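These notes open a run of structures that come right after.
Values in this text are rule-based calculations from the coordinates and carry no lab data. As the structure is a computational prediction, the values presented were derived from the model and not from experiment. Cβ atoms are built from the backbone, for glycine too; each structure is taken alone.
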Structure I
Amino acid sequence: MTAPESAHRTRTLLEAPLVRDQQGLPLQRQLYQRLRQAILDGMLLPGSRLPGSRALAETLAVSRNTVTAAYEQLVAEGFLQPEQRGTKVVELSRHETRPALEAPPSTARRLAPIRSCRFQPEDDADFRPGVPALSHFPLTAWRQGLDRTLRAHGPSLLGYGDPQGEPALRASIARHLALTRGVRCAPRQIIITEGTQDALTLCVQLLTNPGDRAWIEDPGYRGAKTAMHSGDLQVYPIRVDGEGIRTSADDWRTHPPRLIYTTPSHQYPSGAVLSVARRLALIEAARRHGAWIIEDDYDSEFRHSGAPIVAMQGLEPQAPVLYVGTFSKTMFPALRLGFLVLPDEVLTAVRPALAEMLRGGNRSHQLALADFIESGQYGRHLGRMRRLYRERQQALRAALSSCLLVPHDIVGGHAGLHLTVRLPLDYPDQEIAAAAQRQSIALQPLSDFAIRRLPQDNGLVLGYGNTSSDKFEPLLSKLSSLILAMARINPPDARSVT
């Protein structure tokens, strides 16, 4: 652009009238934006001087205060610099214009292994795993507890709380865990978190360094893999069978871990229960190798046959176990409250850092939950939900038997909110799940939970927590027709996977 052209564009910029429109931007803001953009675009060159506020106000037919306010804002932001002889444009750091289409921004390498699940349905979608019966939650009792909490504590709840969480809730959780799960802990060992995922991330932060190795169940909870990868850990998958995670002497010798993630009371998604022999062997091996076990007590509150399985954490004194729990299934997911029980030796080592790492928050919900537990509402709610989920689990088994007209095996199902159905490889679970999603059936493909996929990882995970039993047969009939239409071979008459 030649000097005369530049001068002409500058005059046009400074002389063009502002728009007086009550529905639009104020004149001051219009002038500020015009000058700011002209500086960024290079129309007002570095070092050039702007007219005095009085002169520009006369040119634009606005008040001098309007121009002064716009200039002052641009000076405050560093676009203009006032001098004795006037106001000049500041020299800005400039870069070559980038092409309209550019490569994605560079991100941390630890994000590369983290992949979002392709199947992200709504909470009320049929057969979505992991969602409780939300319509059965005692909302009135919960609201009354919140009201009592707010009346009792008032504005004091608006400030930061204890970094580890409200003492009343930690005391309630400690009593509940001792009574129902056999967990050995004092309230001081408990940290309130925003659900299981937050607790797993905290375990990684407190106990590992980048490059350390973590064992996780395979197939297993995807969130555990994400937490390990987000801490730059090496993830090593350990196979799960009918007795839970199956470690070997060779695993310990060739790939010793710093962390071991397991769901011993109700393995997700297979539903296996880690046998006592394996639990004790895992604790002993972890002690020998200086490893820590993360026990995610997933769905332990909802066991459908026999007494609840005692937590691994309480099997031995000073076991190298960090116990993780959540209220997302027993209460509701949006509550975002979970907890982490630290061994005493870990707590002693990390306590100085916890006050800096954590900020106590969500205090009203924490205290309301403590009230909910202590008033007996929580126990009564669990009892009602156990009966409901037991009935739904039985109804889903019956509906699978009569309506799913393809070979299948049901695994697990003795606890929790889902059933896992294994299918022959002729029925590809990824394609079935994608087609089912289009029919608003929110089941998950079993193979999505596996890192090293094997033939037995082909199947479907069906959640029944938030799906009423009267919908099972029509949904499964629709699913069966869908599967048969896309099967790679004509299905045999047998109903089991060989």
Structure II
Amino acid sequence: MEHQLPILAKDTGPNPMRAALSLLPTGRIRAHTAILCVLLPFGSCALAQSAPVSPDHPWHGVGEQRIEAEGKNFRESKFSTDPAKNYSLAELIDLAETHNPETQLAWERARAQAAALGVARSKLFPALAAAALSQTSRQETYLGTRFYRQTFQDFQGALDLNYTVFDFGARAGRIDAAKAEVLAANFEFNDTHRRVIYEVEQAYYQILNASGQEDAARASLSNAQGVQQSAEERLNNGLATLPDVLEARSATAQAEYELQTVLGAEETAQGDLATALGTSPAATIHTEALKELPTPDSMVESVDLAINRAFAQRPDLMRLLAEIRSSNAKVKEARAAFYPSLAVNVNPVAQSLYGLQQTLPWGHTAGLTGGLSLSLNWMVFDSGARRNSVVQAEANVRAAEAQADAARDEIANQVWAAYSNLKTAFRQRQAAAALLQAASQSYDSTLESYNYGLRNFLDVTAAQRTLAQARSTDVLARTQVLIALADLAFRTGDSIQPEATRP
């Protein structure tokens, strides 16, 4: 006899779960209770991942702690540099192309797109599937006034071959689109190398500039300390005044401040270069000295040649042209939907069947069965879906062409600006060299005149500041020429071309 479960707790209102349990037998209630006890922890885990409880403070939950733990244990594929070696720009670029994760990402995307082309090409060939089946069934068959048990054992081996005979260019359109997308991925891979090379060059030249500025700042500090020492000696001999000494001390402190600023900029440039290489910003990387690098004095080719060369070899423009090809191929695929497609299916089956009926021996039969079918599919009416697909694909072609035209205009402007900046850098380099020579002569002459009492100390400090500024300007002008050359190579695409084809 079934009994109802007594209600021990105070009833606080209708409870569907309690009502359902009250209608179950005691044994079944125990079983359901055990199942609920097992499922409740999993339910709490599922409900633990939820939105923040309020908008007024950050969210901290179990999910965050797990991700943080994964972040701490994330494997870093960093390489180490030789702290005793002075790396050339070519060596640093080689390290960056090998270890920068951006090149790895672009490479994997290109490989994935090449695999997508293989998938598209596979549709040109038949698809063959094989299956093996074994089935045992038993039943009771009523015959006359008795039931007879029958047992069947079935073994089957089947092949299923499907092949599209023709589809009026739908597969060819997909293959052409995939080919163009592979080209686009390859051009994107090349463009990634172009950007990585440019990042390394910019960081490299910033380090050279900071190193040169450090040398200039230390020379200025040495001059300021020498002038300060001279002023203090003249004060002790009664030939200078206290304000002159205070002015000299101020100039020395200013030179020390500028030196520390340059040292900080050099550390920042080191971190930028290490990041471009794909290693830790704390890595020690020594480069060549600025004075060891040859600096050209002029540009021999015209800007028209540089622009035309950019049109021929910029990988980002090539990628856009490949996307135009892909869009045209998709138009071909969309138009093929207006025509029928014919497919064939072949399904041979080798069967071995055993049967056993009560009071009778086993029976057996075997043979080859299957079928051959042809399927002609032709969409007669689709409410304009195919027509709109063609219109959409043609619009995408025109959009891709417009994007390529806009990119050509932008590339021409970039090359023009880089070429102009390079010519300006050449002129500034010449002016900076003349300024440094004149400032050095002026400082030496002013200091000598001051020592003879023919000039006052304000003239010396002014000449000293001018010389310090000239040194800094000379270093900056030299590195600006190299930076402008790298920028022009980046804008024209020369940086990723083989050495034999570079201008």
- Task: Name the one structure among I, II that FRET efficiency 1/(1 + (r/R0)^6) of positions 227 and 323 (r between Cβ atoms, R0 = 30 Å, to 0.05) of 0.00 was derived from.
- Result: II
- Task: Assuming -22500 is helix-only ellipticity at 222 nm (-39500 (n - 2.57) for each DSSP H run of 4 or more, over all residues; to 500) as calculated from a single structure, say which of I, II it is.
- Result: II
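A value of 0.00 was computed for FRET efficiency 1/(1 + (r/R0)^6) of positions 67 and 483 (r between Cβ atoms, R0 = 35 Å, to 0.05); which of I, II is the source structure? Write out the running numbers ahead of the final one.
Numbers: I: 0.00; II: 0.30.
Computing FRET efficiency 1/(1 + (r/R0)^6) of positions 67 and 483 (r between Cβ atoms, R0 = 35 Å, to 0.05) on every structure in I, II gives 0.00 only for I.
For mean projected area of the Cα convex hull in nm², for residues 59-266 alone, which structure out of I, II has the highest calculated value? Write down the numbers at each step before the final one.
On the way: I: 25.2; II: 30.8.
Comparing I, II, the top value of mean projected area of the Cα convex hull in nm², for residues 59-266 alone belongs to II.
Given structures I, II, which gives the highest value for mean count of other Cβ atoms within 10 Å over residues 139-146?
On the way: I: 15.4; II: 8.5.
That would be structure I.
On volume of the Cα convex hull per residue in Å³, which of the structures labelled I, II is highest?
Top value of volume of the Cα convex hull per residue in Å³, among I, II, belongs to structure II.
I, II: which one has distance in nm of label points 7 Å out along Cα→Cβ at positions 355 and 427, as calculated, at 5.9?
Working: I: 5.9; II: 10.3.
Of the structures listed, the value fits I.
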